[in-house]
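Novice: Take a look at these structures.
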Structure P
Amino acid sequence: SDAAAFLRLANEELSLKIPRERLIAIAQNIGADVAFFVSGLEAANVRGIGEIIEPFEDRLPAIEILTSAIFCSTGAVYNEFRASFMQNINAAQAQEMLRLSSEQLLARYDGPLLNDLFAPCIKLYPQMSKYRDMFLSGSGSSVFFLK
């Protein structure tokens with residue numbers, strides 16, 4: 001999100017007038033999820049490495065974010081997910097989840113099913129297990145919980 005904030009700020013403050021679509025294309029070359037944060041959308045299903053953005057309307061729940069001092073490598077967490085956890089995903093269930101609002105997801109599913117990266121994160125960084133009852137934001141080390 002820092003890279004996205006910089007792109008948006010530079011575009012605005014330097015009066016570059018780069019259209020949002022072009023900024024998103026630039027963001028895709030910078031890193032995963034940067035394009036989503038450049039888009040300015042509040043809610044979207046983001047796939048791939050952040051380059052596929054499917055916006056949707058959602059009433060976002062009130063959350064509180066906590067950032068721990070534990071370092072979590074994004075690359076390492078994703079590599080562990082691909083190596084040890086990705087094969088356990090139920091594709092039909094994942095497709096169903098894409099159609100649900102945040103409120104519906106929270107009502108129907110337990111936290112572990114909504115937290116794909118938490119298990120690989122905890123495997124690599126066992127000290128993160130103290131946040132098991134929260135939701136991982138990205139690949140860590142920030143977590144959030146419902147207010």
Structure Q
Amino acid sequence: MPPLSTADYNEVKSWLPAQAYALFRTMTVADQQHSLRVCRGLQERGCREPDMLAAALLHDVGKAEGRVPFWTRPTIVLGKRLTPALLQSSVLPPEQIEGSQCARWRRSLSYAWYHAEVGALLAAAAGLSERSVLYIRTHHQPHGPAAELHQVDEVS
């Protein structure tokens with residue numbers, strides 16, 4: 001998958017402060033492309049709110065830096081449908097993931113499950129507004145503060 005173009009990265013820079021842009025660059029190329037599609041999709045729907053557009057660019061940053069390998073998405077989708085109690089009991093809360101000595105698969109599942117919360121914490125530390133952080137934290141809630149972000153994310 002080819003990296004974003006210089007023009008794409010300049011567009012991202014126009015919405016993010018420097019530390020947040022550096023955080024964006026920690027994501028995989030696929031996640032960068034997805035996040036930029038979400039940002040553009042919001043704009044196509046008429047969104048002009050800088051906090052929402054910044055959140056769109058970093059909504060999946062909790063998955064970055066190898067925290068969430070490719071196999072976790074199907075595992076979570078199937079786990080939610082077939083064995084939700086087992087899945088829920090297998091993940092660690094965000095504050096316990098990093099310091100845990102658990103198996104790598106469990107850490108990866110935990111990051112995937114809580115990537116919105118982990119991403120919100122990273123975005124706050126990178127200087128995003130409280131509103132952007134809220135949008136990242138709630139981007140999987142269909143009727144939450146970031147409902148529009150959720151809708152675009154689902155189809156991007």
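Novice: Assuming 31 is percent of Cα pairs over 24 Å apart as calculated from a single structure, say which of P, Q it is. Write out the running numbers ahead of the final one.
Specialist: On the way: P: 39; Q: 31.
Derived from the structure labelled Q.
Novice: Upon calculation of relative contact order in percent (Cα under 8 Å, 6 or more apart) from the atomic coordinates, which of the structures P, Q produces 27?
Specialist: This value belongs to structure Q.
Novice: Sticking with this structure for a sec: Which one of P, Q has helix-only ellipticity at 222 nm (-39500 (n - 2.57) for each DSSP H run of 4 or more, over all residues; to 500), as calculated from the coordinates, equal to -10500? Don't skip to the end; give the middle numbers.
Specialist: Details: P: -10500; Q: -18500.
Structure of origin is P.
Novice: Now for a separate question. Suppose FRET efficiency 1/(1 + (r/R0)^6) of positions 49 and 81 (r between Cβ atoms, R0 = 30 Å, to 0.05) works out to 0.30; of P, Q, which structure was it derived from?
Specialist: On the way: P: 1.00; Q: 0.30.
Of the options listed, only Q reproduces it.
Novice: OK, next. Taking FRET efficiency 1/(1 + (r/R0)^6) of positions 73 and 105 (r between Cβ atoms, R0 = 25 Å, to 0.05) as the criterion, which structure among P, Q has the greatest value?
Specialist: Values: P: 0.40; Q: 0.95.
Largest one: structure Q.
Laboratory data are not the source of any read-out in this text; all were calculated from the coordinates shown. What you see is a predicted model, and the numbers here were worked out from it, not measured in a lab. Cβ atoms are built from the backbone, for glycine too; each structure is taken alone.
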